[in-house]
1. Identify which of structures 1, 2 gives the largest calculated value of distance in nm of label points 7 Å out along Cα→Cβ at positions 362 and 506.
2. From 1, 2, which structure was relative contact order in percent (Cα under 8 Å, 6 or more apart) = 7 calculated on?
3. Hey, mean count of other Cβ atoms within 10 Å over residues 154-161 derived from one of 1, 2 reads 16.2; which structure?
4. Could you tell me which structure in 1, 2 was used to calculate distance in nm of label points 7 Å out along Cα→Cβ at positions 226 and 426 as 1.4?
5. Upon calculation of Rg and Dmax of the Cα atoms in Å from the atomic coordinates, which of the structures 1, 2 produces 27.6, 97?
6. Taking FRET efficiency 1/(1 + (r/R0)^6) of positions 234 and 490 (r between Cβ atoms, R0 = 35 Å, to 0.05) from the coordinates of each of 1, 2, which one would give 0.15?
7. Have a look at 1, 2 and say which one yields -14500 for helix-only ellipticity at 222 nm (-39500 (n - 2.57) for each DSSP H run of 4 or more, over all residues; to 500), as calculated.
Structure 1
Amino acid sequence: MNTFRRAGGLLFVTLVLVCIGGCNPLSFFQTEAEQELNRWDRLAMEKNESLSLEEMKLEPYAKQVGARLSSPEYQQFAVNSRFKVAGSIEDDGDFLTDWVWIEIKKTDGPKGTGEKTFSYYTRIKKGKFSRSIQLFNGKGEYEVVVRLPGTEKKDRFYDLARFHVINVNPKITREVGYTRTGLESGLKLDDEQQGLQKADGEVQLKGSLKKPGSHRVMVRLEKGGEEWKHLLRVDKKGHFDQRIPLLYGKGIHQVTVMTSDPERKNYYNEAATLLVKNRSDQKRTPIQFFKHYDSRGVNLDVPLAGGGSGKMKYRIKGSIDPKAPFASQTKHLIVQTKKDGMEATYFIPVKNYQFDGQFWLRFGKGAYEVTLNVPEITSQKRDYFRFFGVARFTVNNTEEQDLRNLLPSRGIQSEDASIQRLARQLTQGKTTKREKAKAIYQYVAQNISYDVQKFKQDDFEYDDSALKTLREKSGVCQDYTFLAIALLRSIDLEARFVEGMADGNRHSWVEVKVDGRWLTMDPTWGSGYINQNDQFVKRYTTEYFDPNPSEFQKTHRRIGVMY
């Protein structure tokens, strides 16, 4: 019933709420969440009315150190998820540490997350301690033990009180579990990091150390007896932020953050734990990291774990710490793929300390072992390159086709628009594969000059490639071969890089598939020769396009194919 009355020109409204069948009038002003909270509070009150609520009994150690517990008051009681532990000590001057240890154990079976115990640590300040406690595994019965530090050994604690708590709320809410070591090291995970969270395949782990005694923290991932450990970088301000893969499929993964031991080298102590419920059922394999991953400052963002899949190609992305040794000189990373005894190499450019590229899965369907490498940085000139592994993982190609002789590869940028445009121009009007192959042979042999100094001084570079050869119009045998194969593959002619020997020197040439057979062509020898004065003399010849095999073998010895 609404009633109105006017007084002094003002209108007053009296609101009368009528509840049919009985209700709490205050519920009209409460949110759904508040009503839910009151529901569990009422249930806890009702449960407590059925309990004897015996007064808290303290252990003998309490009398020894003059300690008392102001909260809770009873030996057994019921709550809605949370309660408070608080107390005081008359004389804490003899304690060897200032931490109170509160251990909680689920006594009616773990259920929920499967976790059985959880610990809190809270400091003693001016003889007092206080800590809000969250029961970590939902509805059920818990035993709580409050322990005070000892006076003789630093890591010895003694019981102050033991009591039982009944949680009436089935909702599982877990805080991040910090160990005493973690608290002492100043570890703090960001506020959004809940002790129990949900994720799809990965979790972002962010936090900081107030006392960064190391430039690393360790993360341990566990589920069902399986375990993986990984080191995370900590910046100079003590911050870390990295994605962690949930490797073991659907279900709860335990993530433990570990901080370095100040007294033992390469040793890490448990500092904090959280649980992550993975909603993805995909199982993956860990990435294997090598020492140069750390020493050369590499950070791999994609992939996060092995076991991923791709259709003929796969992405790789990350960065290099600008402060790491040789960071400014690292212009490329090297990717090696292996499958069924076959290997292929690809270069990934690094720009502004970032890399984001792709490599090809050219050997058909199946599992590939992939190794990411950093180059050796040296001023020494030679006809080979050294590099060092930083990470290794597996990738599955889902495509059936084996396109090893058609897809781009190291130094062979057949997907580049300028390469494709030139190949179309060179083969315009040509109707057979043989005619197209010969047109490309002729162009490379006639337009590229042999670089004698590069050959004599072993002046090879990581960026040697078809595009570089096309731009500079000079090179050695590998450069002629790079350009010829790139042009051939760009118009869908299968071509491969042949390694061998010629006149006692390492040499390379081309094999292109024409009418079901592999046709040999050596555009380097077809372009000219080096005279007695070590000068290159241009003299185009077709002698080395589809040469007589027996004649070719007199000067050339085939070793194998470089993929």
Structure 2
Amino acid sequence: MSERESRGRDDRRRDRQDDRRDDRQDDRRGGRDRRPGDERRNARGHERNRRPRTERTFSSAAPAARTRRADPARLAAFETLRAVSEEGAYGNLVLPKAVRAHRLDRRDAGFATELAYGALRWQGTWDAVLSRCVDRPLADLDGAVLDALRLGVHQLLAMRVPDHAALDQTVGLVRAVVGAGPGSLVNAVLRKVAARDLPAWIAELSEDAADETARLGLAHAHPAWQVRALRQALVAHGRSGTELEALLAADNEAPVVNLVALPGLGELTEALEAGAQKGALVPGSALSSGGDLHRLSSVRAGGVRVQDAGSQLVARALAAAGGGSAGAGDGRGERWLDLCAGPGGKAALLAALAAERGAHLTANEVAPHRAELVRQALRPVPGHAWSVRTGDGRAAGELLGGRPAEEAGYDRVLVDAPCTGLGALRRRPESRWRRTPRDLAELGPLQRELLEAALDVARPGGTVAYATCSPHAAETLAVVQDVLGRREDVELLDALGPARAAALPGALEGDRDPSRPWEGAAGPATVQLWPHVHGADAMFLALLRKR
């Protein structure tokens, strides 16, 4: 016998041993008992499938033919979930690195993105499904196995992946990354999951739901407290609570990448030629068709950036608001301040607008590493138009250099306050499972202190924009109301006019009107954007003026 034949014989022997071990583990972990007459064996006596052929939904391949490697696209998604689970990372920061590390082409990158973000977005619902299919608490499972199961469930219930491919590839991923034993558990559990489609699972889970809020949370993958908060937010900002399901559904849509061309520095021509579409909310914006944006020279140069259209509108609305005290209202000679500038998206747009108008932007950030991100974001903008400082935004005296606001104050100040991010759940899918109602109580005092400090450093006649990427009334209207109630040197300005001036014609008219009058129909209004209405993050904007 030749050496090649000998190696082949040994490989086949090991495969048969693996097959028998896997089948025994399938029986134990899948909870199936072998009964006389149930066996279905191939010509070599290996049991292939214990169900009648007409009932199968999976591949009829023998265990020796099952995948034992990790598909690169699924591996990139798996690594993203592991970083989020184990390191508290953000999926939108981890996944692009994983895509580049595995050198995924455009199609595979799109699959990895849909799989990773979808599994993160639907985690709560998928865990509820898994809890019906696993014979132990999910907390007792190895973290890597649980993340792999979530990926498998998302493929089975929410993607156009055939059942046999979802099962085979997920088991192969686990075998390659975790081990053969857990692969058998994953195989058994995912077969149970595939026994029902998503509507059937939601119906079964809803039987145990405490109320309609809990049912909506399961059906749309939101914690119940967020469902209640978003319903209240719609009403508080002047919309109907009947829009709740549309809002929840919009949160679960895969977000389109928004681009902005920095005024005077970038052009969207290259992006449009690559398949992007012009944005419908603000000028100088585009909606990307996907792919690796770093392949675009305009993105690499920094003149074109990724930024949600809602954030673009907030920055442009502040620039469009009534003029400060230094000039004639066009920005010449003005001093602008971004009080919480990291990581630098709004600061870059503000700095570009300041450069065009002869103003200067100071970008303040409390965390040194985030301040460095701001510097990188601002580099495409002429250096005379901006500066970056590291410091606590609540330290008004330091921002003024110990001088009075009349001498050293700022004409326009942006307070993009830290918040729960409930308005950006599309882009930060893991946030919905990390945030708790306790965060509202912890962030509230900080939001009020930052707004107070912004007003302290504003010159008399200066404009302050208070913005959050959350529509929660506790982080928006309540903060503005409390600060207005404590100060006699501040008045609320109408934010709708500047917002419409900053938007494309008609983008904020009719049913898309984002305003909420503060005191009666004729009073100044705040602005609240919505994903299901404006296709943007749920950004809130209030404009205040220091008398």
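Please treat every number below as a calculation from the coordinates, not as lab data. Here the structure is a predicted model, which means the values were calculated and not measured. Cβ atoms are built from the backbone, for glycine too; each structure is taken alone.
1. Comparing 1, 2, the top value of distance in nm of label points 7 Å out along Cα→Cβ at positions 362 and 506 belongs to 2.
2. Numbers: 1: 7; 2: 12.
It was calculated from structure 1.
3. Values: 1: 16.2; 2: 20.2.
Source structure: 1.
4. Numbers: 1: 4.9; 2: 1.4.
Corresponding structure: 2.
5. Details: 1: 36.1, 121; 2: 27.6, 97.
Comparing all candidates, it corresponds to 2.
6. Details: 1: 0.15; 2: 0.80.
Derived from 1, not from the others.
7. Traced to structure 2.
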